[in-house]
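Several structures are given next for inspection.
What follows draws every value from the coordinates through simple rules; no lab data is involved. Just so you know, these numbers come straight off a predicted model, no measurement behind them. Cβ atoms are built from the backbone, for glycine too; each structure is taken alone.
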Structure I
Amino acid sequence: MKLRATILGVCCLALVGPVAAKAPLADHLPGQCLMYVGWAGRNLPLDGSTFGQLLRDPAIGNILNALYKAAHKASPPPARATLQSAWSLAQTVWQHSIAVSLMDIRPAQPKATISSAVLIDLGKDKPAFAKHLDAILLNTGTAPSEATIGKVAYKMLPTPAGTLAFGYIGNVFFLTIGPESPDKLINLPPAGSLKADKTLQPARRTVGGPNEQFAFYADLTAIKSRLEKLTPSSAGQNPEAAGGDKLQRALETLGLGKATKLAGSIRIVDKGLYTKFRLLSPAPHRGLLFTAVGGQITEADLVGVPDDVLCLWVMKLSPTASYAEVRRMLKMFDPSTEEKFLSAIRWMDEKLGVSVSGDILANLGDTWTLLSAPSLGGYGTGSVLTVGVKDVEKLRTAVAKIEALAGGAESQPARPTGPALGIEVLKSGKLEVHYARPRNGLFAPVAPAWAVHNDKLYLALWPQVIVAAVGNAGQRPLVKNAAFRKLRARLTDKASALVYVDTPQITRQLYNLYLFGWTGVANGLPGAGGLPIDLKPHWLPSLPRIEKYLQPEMWAVGADAKGITIEGYGAGLTPWGALGPVATSAAILMPVIARSRGLAKRAISMAKLNAIARAILLYEAEYEATPPDLAKLVEAGYLSADSLVSPTSGRTMPTNAKGMPTGQSDYVYLVMGQDMPGDLISAYERPDNYRNKGTCVLLVNCSVKWMDKPQFENLLKRTLEAQKKGPKADDF
């Protein structure tokens, strides 16, 4: 058996996570386990699946062999024999049925004890497995003690987590940790096994089926009971009652207080992987589960989705109901937290001049769609979020008020103390798209855009994407695509959330990034810190060969009176075929993204300096004097304490009971007379927020600029000299 099959099998078990075929080895585990994970081993359905074919691809073998050779070369000579035995052991293990079980958790002093077990049905490969295991023990100098229960002899090793026991029951290898764990397996009566457990089978029947490759089961009620006993208690209270109350309140807040079981499986179906998880929790579904009860997605909800969509997320969720649920969760968690939340909403209502809940959320529908398509502007860039609108005119009025506050139309003359953002309008037929752009010449690679058109609200990072989305609506819809309809038919038709990923097309769109990324790593890795990994640029498979292992994937989430169901179908390679290119794209674009984020924060900071300038003018007009400090502007009501904190610093401004700032401001104010030259500094952001490379500066003439370090230091020196010679604030 080649090494690549071994490693990928083990990685597959670790990454795909919990799951098993007909609950393998459940007859060798005690009943009432807290958690069970199973793996069916290598079989014909797995070998014939797309995933199984990938395991045998030469490119995978080349990569894994290179990793093994690098590890072998980097290991000291005494450790190489151990490494070789470990690889050989792994080659044997992954091909056989494996079960992992968390049997119990018990509170104890000084720490809790855990009972768990790992079983491997070795069959005829038991001698080879035993040989490699003995070689590892010998090479590492490990000398376990021996013990016997009945006719079964096994070995024990002390560890910080407890006594590790391992041995064989027939051809089944077992490894346990925890008190009495070996006895639970060796003296297990058939009637007391997990296979005979009446709590396991009903839960698994909702998710199991033919060709089951993975299986998972968790008794949430029992796990919660154990955790309640482990939760620290308050002084003077019963440990179990105090800890249990705290845990239960947290679970109730999250909507998981009534959850009893969680079962899942992954089966081989038509060479693809069909995944199904079922959470048993009676309605009404609250907290985190609330997102699954928004209603049923119909074909009408997908009409506007173009045929070439690469990624699609559709969800039924009422904004007003979600707002109420968030309030309920916050109140249950801590009433004071809800009040802080409502206080923030009231502040937003006052600043925006609209009611967030009444004017915005109440006028939005319950169907949300996020998609990315080449026909809209490319993968990632051609992304648009849409949501239905109940009252178009009311929402437009609310949006117009927010726009006016943000900066108004670009055609309006810019004021010295005006906002750093301007609003521009793009008209295309009857469509009117509004978007924001900086007024200070800042580099910004995006132009956040929005439009209320017909009965939908559109949001995108560029106005052109919205124009394309509206223009393409209804033309070559995805719902007419035969492949999509076939995939959709495999999953529940009562989904409240749907995710679709066209992995083959994403890979085709971004294969160039694979080429750049892989070749760069292959060429640079041997010289990176002396790593002895020798990857070849040509080991990246050609695009046609990669596409053999890919197919579109879909996930659906639904709810009923008894619980929540999550289903999915595909090749199981979405992370490899879709997320891989996305990650590569992110790595390439990271410098641009980081700079854009910094520039966005800088723009907000400049807007805050504009607000300080406006406050100074208002104060001077009312009091006929220059304000002595920034705190005076807050006291007079022209600024809030939060206005004195820059987004770049990421900190909060401490205040007293009256809301007055009590800590250091991010902005330094220089008291300047009204007859001072306009090109001197009136206020500036502390340069250490930008690692002393420059800072945002407010001039006496009320203009705001970014200055690099030398320019700022020279102007600050001139300003301080003029300040010493000029009139004082109390002269006015």
Structure II
Amino acid sequence: MSPKVPAARGLFVATILVGSFLLFLVQPMVARMALPRLGGAPNVWNSAMLVYQALLLAGYAYAHHVARLAPGRQAVIHVGLLALCALTLPIALAAPGAAAPGWEVLWVPLLLLLTVGPVFFAVAAQAPLMQRWYSLHPGAGEPWALYAASNLGSFAGLMAYPLLAEPLFSLERQSAAWSAGYALLVLLVIACAWSRRGLAPALAQPDAGEPQDAAPPRWRRTAHWIALSAVPSGLMLSTTTHLTTDIFAMPLLWVIPLGIYLLSFVIAFADNRDMAWVFGMVAPGVVLLCGGLAAMSDSSGGFLAAIASVLLLLSVSISLHARLYELRPGAQHLTAFYLAMSIGGALGGAFAALVAPALFDWVWEHPLLVLAAAALMPLPSLLNWRRMDGLDPQMAWLAALAFVAAAALIAWMLHTVVSEQQTGPHRVFLTMMLCGMGLLLTAWRALFIAVLAALMLAQGGVTTLETSLSGARSRSYFGIYTVRNDRVAKLRELVHGTTLHGLQSTDPARSREPTTYYGATSGAGLVLASAEALHGPDARIGVVGLGTGTLACYRRKDQDWTFFEIDPEVVSFSRGGVFTYLEICAPDAKIVLGDARITLGEQPRGSFDVLAIDAFSSDAIPLHLITREAIEVYLRALSRDGVIVLHISNRFVELEPVVAAIARDLGLAAGLREDEPEDRSRLTGSAWIALARDPNTIEALAQASPDAPWVELSAAAKRAWTDDRASVLPFIRWNRLLGKL
């Protein structure tokens, strides 16, 4: 081919943008398809991300090996692979069978691999391969900016799903549209291959600013690439878990860390280095100021702590990825470079999604990854003590140690202020002093890390560590649980991140009393107390979501009770003597392990007279438990005159219109009970909706509790949530969410 043929930069940019857009559009789409079978725990998303990183690694490895061949053969092989993988379209959820309790960590990746594995693998390979093809042209220049374009396309795909695709289209149409996009990608790849026909790799000449090394990278440099890639990848997942567990559970929160992670590549690999330089300069200060909150395990920081976590992830990711860019090889080793990056990404993801939950009782991977980032990131020296004119190196070292000793004293003072829950100027002043000392010690990386660790311990880390050492905390695939005892008030509570899961009095005289959302005037309390009158003395009661077993205190003699619980760890709290509601009130109650939609669907038709659905953990609701299909599963398990009572309390999502729309579509009678108890020391405000086939059932409930009225539901949503189409976006309580700002 003549060198006069255009480099076709626009064509390659378009191809990479389309491929990356599809890649990150399909991730939430498949997760949405799988919701009825996976649930909504943070670790489900982490498992999904691990699968995608593994497939990305496989795609990059394939691209690396194919790139060694002649360009013509590369084109034939890759277009053939794309065509072969197209046979698996349109995307539909695979069916490997139900997950056995305790094996979710392996079953979730298997389901995702079978569903989207082939096309994800093929599309994942296009970014490095297209950049390699682009670099074949002698006038193409550096290909690295195309990687920035790749991540920009990924970010666009990620944001397009919750903002456009999910609210506007059913899953069937989403899958069809994705298949059309895949066909467009194949055509673009063919066009790229055509633009490089007859061009040999030998013609490629590095640009003036491009690294010139022709020798393969040594293992030390490759290991450095892997480390610089692994830490941001793991930190992205640990930030998601830390935010949703301990700081600020809110709708769509998982999008933010991943979006920031993708945008960091856009800045770090851009031709213009100004933004990367700015972030590199401020990153040490951000790591000290925001990373000092990384070991905090309560929600005392609120929205400011959430912002700090996001800013920390952004700064660390840009700093480390910019360092990756600085260490990039010549274009002839481009695919090896991206392969090393994908290995690092997969290792970081595996650590956060697989290793850490098995090793730690809390999100300890988060502060550990922040410390690892401090060990890897460039540290611009504000005061280079080692090379200061007229200052003896030993004296500089002694002065630095004196700074560390002073920092330790200030950290102890800060811990005292934090432990006394003081949030005024004293805390701000001591924090800024410690951050300033850390910045003055950047000439000694080990001392800089020591100050960062001191900040972590002072700002909540000591309390987090004490809780872990006391054995009061446990972790499972579905969450992190903490048992807290108030010996003065004689109360014991179970906390799941920022959410109170249950509360029981340790005073034997009051240990049967219902507490929190389940008081006598709550919707659940009213329905369960009326079960004998409505359905006879041998009423059959089913409860989805065990918690501390509080609802068991409503059990009456001869009633048959069954609890449905997805997490064996939760069962251990109620069966192991930590909480005694089950032991005292319903010792013969059955407990069925597994996702409620699946296990309830396996029950004989008409098995229950009352079904209490209380599985909405925190403010990130399991959407698959409140679709029309989910309610149909509950109705199948319900007797003809039975009643469903649904817990809809949520700070940020308005669920009443959603349930009203489902009731309208299914022809169900409904009533709302909003409870605002006077005793807030043991009881919590709650909202419950009762659903029944027979309007007389709701009327009977209202007559049974004239002092605790049931009211009609407000206007229903225009469209009911279904497994095929549902979006939380229109129902977010923006006033409450923005109020947190």
Structure III
Amino acid sequence: MNAITHSIEVAGKTLTLETGKLAKQAHGSVVISLGDTMVLSTCVISPDVREGQNFFPLTVDYRERYSAAGSFPGGFMKREARPTDKEVLTSRLIDRTLRPLFPDGFINEVQVLNFLLSADTDIDADCIAGVSASAAVTLSGGPFDGPTAHVRVGRVDGEFILYPTMDERAESDFDLIVAGKTDAIVMVEGEMLEVSEEDMVAALEFAHTHIKTICEGILELKSKFEADRGAITPMEYTTTAPNADLVAKIKEMVGGEIEAHIRAPYAKETFYAGIKAIRDKMLVSVFGEGDDAADADADGFGIGDYKGAYKNAESEVMRDLILNEGLRIDDRGIDQVRPIWSEVGYLPRVHGSCVFTRGETQALAQVTLGTGRDVQAVDQVFDQVDKRFYLHYNFPPFSVGEARFMRGPGRREIGHGYLAERALKPMLPSETEFPYTIRLISDILESNGSSSMASVCGGALAMMDAGVPLKKPVSGIAMGLIAGDGKTAILSDILGTEDHLGDMDFKVCGTKDGITACQMDIKIDGLASDTMKQALDQAKIGRLHILDEMAKTLDAPRPELAPTAPRLIQIIIDTDFIGAIIGPGGKIIKGIQAETGAQIDIDERDGKGFVTISSTDMDSANKAIEFIKGIVSQPEIGEEYDATVKNLLPFGAILEIMPGKEAMLHVSEMAHGFVENPEDHVQVGDKVQVQLIEVRNDGKLRVSRKPYLPEPTEEEKEEMRRKREEHKARGGNRRNGDRRGGGGRGRGGDRRR
């Protein structure tokens, strides 16, 4: 089968699109490659609409097969199971780009599937999957206002890089994913190292320049396909968008009541109840109630038509007030942030905690500090680096006054948690400076807009409460956009209603010195760069205001860890000593842990050995440190040791002077006089004070006990001489090993024996 291919040259990289070869029964099918990374994307659109359906069922999935990198999945099953966080996040990247470009009221089921076929481990597949997904939808014939393209932008040494490699990403101060069409940006997400708003706009403009080239390439692929296989027939469809005339009629009927309700004092519960009451009153006036209620009005519109049109009328009234008067439903100015209060140390046994409340959004953040054994294991095709910092975001139903099943985290929760994690990660201390594993949990207790940004603010305060030495506090703010009739209003700190009825949700996080993370979704065709710049500048003002409010609660990390937190001390050692600390079969390290009660972890990186000692008791930790230092230190002649007798020999005793280090105490150094039987002077298990007197070339050590024994009297010296003479008279032989290989004159030793 001959494939139709088209190559796109962009920023020195070659994207190759192929169609007509694989998955031909899908309505659109494209294989994309960049280097050796290849992704298959397919699009299928149902020609029919399910009865009673009133929403757009778009499903986007991205899956990585371990075979793409020539490896096996972990676990017993040896089969890919539930999606990893990386797969969920990539699916969201594509979904959030495609969804707003289908027509309002289009409710045919659309499924876009993306499979990693080959993995060049230096080139990630998430962004090129976005390109191939857009190409597949473009070839499907569906009503898609594309094409779109995803690009990743990095910056190394001040120069922007398109689709940076893994090594380039490690050196970059940008890791930004941008999606757009030829005329506008559609979606933004990424993390940065405190970049300025001006640099952010420059990165977006750089990205959009290359997005245009890729979108043009997708259209050229479509032209080649149609030239070879025939024109693509646009699908026939209908939409369920409310009738414009009916919307206008409802707006005339109750628009004044809606406006008066918006101008009244705001509270979430009473606001929604009041909006519903106005709608229900209108329905009764049109259709009546009870058994005599009509099924339709004079024009044939039913209750369902009126309910859908009422939502649009409500939206239009709110949008008009914002655009024309700058009036928001809670009577704030367009750049005003809701009232903030926060409290740290709320949970006494948790290592660090914070309650952060902004308006009717509240997050309870909790920090747990652990050791290297608590890292989050990562087993993914493009990433196997375990995480020492991770944030889990939870959104229980009571936070919005609902009662529903509690299940595992959904895509939204994973996405919101990852955004908050990315915002805080650049401000964490290095592992060498702070060797703890950090788990941050954000439970949303109330929600009315921007709960992920509350997680950033509460998370930063909770970590400072735990004593994590953050480089700088981080805050986040969600920006909104209302556009229409040639007017634009950018809203700071949007409410949930403003998010639903608005045209943009742009979350920006950072420190006082720059942006650390962002995420933007839009519900209109695109966003111009000057509007983006205005939103970023307004977000900076809000971000700095929130940081000032946070500082009123806690302006710097606590100097000490919570009493309940483990104490971790890290020692850097030469890698040659790792085996000595572990010992045969782990004997030495297990013995140290058993004796001290401390936990010891050893790992090797960057050519060095890192020993981490952890304990809730500093005395235990210090005791373990002394053991470790004893093993890794080089003994020097003249040093004193409190040694333990480990074994007795005919010619002396074996002593452990430090964990893992033994020395010989020869009979000639056991006492000032003649020693015939070592057991007359020491027993196994005895503690004796000795001094190192010799370090042999083969590393063996000799010690003496004599410096710590009292000098003998003249009578004792005479008794020693008598015993030596008796021993010689008996013709006593040297003991096996006596001075052979271990001889030499010891301090105070007797050379005549």
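For the reader, a short list of remarks on this structure follows.
- Test item: distance in nm of label points 7 Å out along Cα→Cβ at positions 350 and 374 calculated as 1.4, pick one of I, II, III: III
- Structure responsible for 75, 37, 33, with Cα extents along the principal axes in Å, for residues 262-453 alone calculated and labels I, II, III on offer: III
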